[in-house]
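Readers should treat all values here as calculations from the given coordinates under stated rules, not as data from a laboratory. A quick note: this is a predicted structure, and the numbers were derived from the prediction, not measured. Cβ atoms are built from the backbone, for glycine too; each structure is taken alone.
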Structure P
Amino acid sequence: MDAFYASVEQRDFPEYRGKPIAVGGSPQGRGGVVATCSYEARAFGVRSAMSSKVAARLCRNLIFVYPRFEVYKQVSQQIRAIFYRYTDLVEPLSLDEAYLDVTTDHLGIGSALEIARQIKRAIREELHLTASAGISINKFAAKVASDMHKPDGFTFIGPSRLERFMEQLPVEKFFGVGKVTAARMKQMGLHTGADLKRLSEAELMQHFGKVGRFYYRIVRGQDDREVRTERKTKSVGAEDTFPFDLTERHQLHEELEKIAATVQNRLARHQLKGRTITVKIKYHDFRQITRSHSLPEVTHDLELMEATAKKLLDESFIPGQQVRLLGISVSNFYEPQLLTGVPDPDGPQLRLF
């Protein structure tokens, strides 16, 4: 989807149309960060994950809009309903992005390009939003293609030009190449896929570890990952960014209690219990740490989660430190049938989504 949250706001509120808006954050007080912004705001250099105070300096007429996540979730479900008209093989990546395998399509259209055109048309006519489609023979290429000509993009990378396309791709566009790795590659004279292609698999692994094997394959257009319609839940958590920095231990403990209650409700809803409890702490300067503890047995007991989270916090917290965010997550779920092959009537069952 194109600037999804912002586009939904502009669709629902005519006064925002044609104007630079940012969803999330605020130029006053603590500020926060921009979740996404309209294309009118992007023309001023405003970007997702940017500090709202920086965004406000770049665009003086920027309108900050409070996010409506329940609405975005509902619209996302409507979009996926359109996908399922064509295929059951849908792998959502987020509310606004998904992979579709249309090798076999429900309507017998037989053309991935035509299916993409029809989906884009349905989203535009039924939901009054625009989407960008990337079409190719594997997931990586389709993902890159979907970002190429936004908004309302339509990009096809066929088998005959796939390898050449990968050779021309800047290294920072490859999966797993962040700013640090990209800088390291450029220091080595590796600027494009073609540069990576000159190195052997052994050389890439020597310089970049196991991911070097992936780089060797992907620059040759090889990506055999299937579209997965089901994913196991690996963790359940919640976090909260405070309207002002907290500095007192008792305040942080109170917030942890609230967050733990949210996590416990989510665990109960998914019928999950976990062994590992992790606390996330983000300070006023955006420095972030996590601390984890694994229990002897799985649990979703609220008091135990609270006590463990507080202990993890206390082991790291120094009085006077300014904390802007706390989070708790539970992981390391136990599914006994994976170990024995026989369902345990007393144990938790891992839900799929």
Structure Q
Amino acid sequence: MGSLRWQKKIISGFKDTLYLDLENPRDLAKLQDPLVFLESNKHLLICIDEVQRTPEIFQVFRSYLDSTNRTGQLLLLGSASRDLIRQSSETLAGRISYVEIGPFNALEVGDYQKLWLHGGYPVSYALEQTLSFDWRINYIRTFLERDIPQLGFNIPAETLKRFWTMLAHLNGSVLNQSTLAASMGVSVPTIKNYLDILEGAFVIRRLKPFHTKTKKRLVKSPKIYIRDSGLIHCLLGIESHNDLLGHPALGNSFEVFVIESILQKYPRHQASFYRSSSGAEIDLVLEKGQNKIAIEIKSSSAPTLTQGFYEALKVIQPSQAFVIALVDSAFPIKDDVWVHSLKSFLAL
């Protein structure tokens, strides 16, 4: 069940397609003169995978698209970085749209517990426990030793792995770049560069703090998350569900698992967290126009809420408030707050 199966499944619903994998030397050779190749196959939808390997080709794409003036000519797949996206958007302005294909979420697969443990990368999810863990070990190694250098960054793989592992231990914490710099023995600007690289490769998320016009003193630094729970577990050596249940990272692991699934459902909402200097806190706030949704996340089958949660609700004044927990069915609790499982919430 290699990744090629999933890429080809994406284009299976289209007629008259041609697939190129730029990690395959034969396919890469076909693009020695890319404009000739594209024009020879202009009647097809051309799907080019691992396009990040040849960023210079975007200038050719522009000439080709302008000459044919037809929609739906190219489908570009690959490991994106923000720099690559910026370059492509500048080169292909008005000619390209983007779809971020995130890992599986709780509505897309049948085994909720397996998804949480293995993470949402298709191959990792599909494999049995030991093979999945081995796959993630190899994925991390390949990402650091090959993908990061291909994106133009010259940082030793062991250094970045150490930093990534440190973030796994701090997952869900408010970011303190000075503390990270001291722990790594580097400067704060270097830490910022590492964070930018990992965020640009879409493997970490900096969740911004909620802002309000009230006089409440709020935390101003973002929270830091590794976006895939399976990678967190691999970096922390958590192989089984029983290992996870007994690990200090349990709560933060469930938190990022829930947040990433929810943000796939609400891609147009602004996401933040609320925390005041007095400790009042809500894990996730979604905003779109005047509509606000407040979400607290509990890795418990019998969740309880602190007074700080209700104090935060008074400041945020959401239209809806939820608790996502390890429950079997939804039920209301105090002040019209509803408790849901992740699946039942995503199904609303």
Structure R
Amino acid sequence: MILDVYMALISFTSCLITIILGKILVPILKKIKFGQTILKIGPSWHQKKQGTPTMGGLTFIFGILFSLALFVPWYFFNSINSGNQILETDLMMIKLLAGLIMALGFAAIGFVDDFIKVKRGKNLGLSAKQKLILQFMVASLFLGTIYMAETFYCGAAKTFINIPFFGILDLDLFYWVFSAIIIVGIVNAVNLNDGVDGLCGSVSMTVAFGFIIISKIFNMQGMGFISSAMFGSCLGFLFWNFHPAKVFMGDTGSLFLGGLICALGYIFGSIPLLILFSMTYILEMFSVILQVLYFKISKGKRLFKMSPIHHHFEMIGFSEKKICVIFSLATLFFISVGILLLAINQI
């Protein structure tokens, strides 16, 4: 009960701080002309969004960090003084801290990318090669920390995956290579999802809700705190980002959210669960891959009217608000499948 109160306080505070920071940051971004450049290859009606401030992700990043810094030490201090049991182990605390640092690392890459785009006045920041190298470095540092921590506290690091209805698959050293690919892939998939007002925020808020449920089922305090902060901050950001958006989260925000989602998945310790929770993002990414492949194979024909697939829905007449609702409901479905598989011990 006490834990629920702290999770609610964290969520409310992160939401409030994000809204307040938006009130401060949005006018500043407008004043210094930190506006988004809209490519002409997108839907024509997106051109009216030209110059909308970007880097709004800074609001929810600070909202999350502030709420966690305020309430987590308070919770542990009160728990120790009142004699309540603290369930987090040293290993889990290391994973939680490493996960937050990884998310901030991705946010830093996004910030540099956004900054270069604004300065150049084009939607071209870091090159794809530069971003991938930096992203794999950040992911590798996170995975290296987990490897060393698990080896120190458990004698050996986990290298197996529980594949639903198949069983345990031990990947040995390839587990770490596979994990780096999964993390970088999901982080970039979250970035692709950020193409419609409110979409990435609403989908990510739904994912955070899923991790809150998982944290309650397995009594994982740290995961509960982080996912509650993420839920509240995404809700607060929608105040500014829901259609018509007054600010975009930019790569700063979307890469941070991608990193945080991956961190929560690895903190829980289930790659299949992380994939299911991230399935909406992943489908967005595969829609781009399929579009490119089909275009090449068919010599100029398109599988979708436009990719990522949220733009396809736009082109056939779906409003941006409707797309947010549909994609969030789809995310809730995949989360439900993941929780069901957990219930029957298949993940």
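Quick notes
- Highest-scoring label, criterion being FRET efficiency 1/(1 + (r/R0)^6) of positions 77 and 117 (r between Cβ atoms, R0 = 25 Å, to 0.05), among P, Q, R: P
- Cα extents along the principal axes in Å from the coordinates reads 60, 47, 34; which among P, Q, R: R
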